[in-house]
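The structures considered in this document are given below.
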Structure P
């Protein structure tokens, strides 16, 4: 009886390991997006802090934070140019 239970547990662990791996890809993508968005929000907050002395502000919302977090410096420059043009 114990050998059968151990075999079933090992089979379940093997199925989770082999079949569950693709299920974690969307979670990893979402965590990466959230991390980059948080970094982008931090950069935007810093730019707005410095921009307060120079009389310009960039709106801090999820879209701009993810934009800056994903694109980095080119995204920040794009937002600065769009802010000055608009």
Structure Q
């Protein structure tokens, strides 16, 4: 099973260490492969180093893609983090 959706990063500081850690912790709850894509650049959502290397900034469009068992749930869980601004802003 495959799933994908696009999010716009809306939190002020983009994806720094704490949000990246939340993405990795969430992605690791699922058996599926989850990647973040911006243009031609991809990061394994289960690797904090890869997520941080993307240097994702506020306002950027990121595609969340999952392949395998639980892909739909994995994508929804990652998108929820972005939608909730990683719990840092109300």
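The numbers here are math on the coordinates, done by the rules we state, and not lab data. As the structure is a computational prediction, the values presented were derived from the model and not from experiment. Cβ atoms are built from the backbone, for glycine too; each structure is taken alone.
Overview of values
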{"item": "Among P, Q, which structure scores highest (criterion: relative contact order in percent (Cα under 8 Å, 6 or more apart))", "result": "Q"}
{"item": "Of the structures P, Q, the one that -10000 was derived from, the read-out being helix-only ellipticity at 222 nm (-39500 (n - 2.57) for each DSSP H run of 4 or more, over all residues; to 500)", "result": "Q"}
{"item": "Answer label among P, Q for the case where volume of the Cα convex hull per residue in Å³, calculated from the coordinates, equals 74", "result": "Q"}
{"item": "Structure (P, Q) behind the derived value 12.5, 44 of Rg and Dmax of the Cα atoms in Å, for residues 24-71 alone", "result": "P"}
{"item": "Value 0.20, calculated as FRET efficiency 1/(1 + (r/R0)^6) of positions 8 and 64 (r between Cβ atoms, R0 = 41 Å, to 0.05), assigned to which of P, Q", "result": "P"}
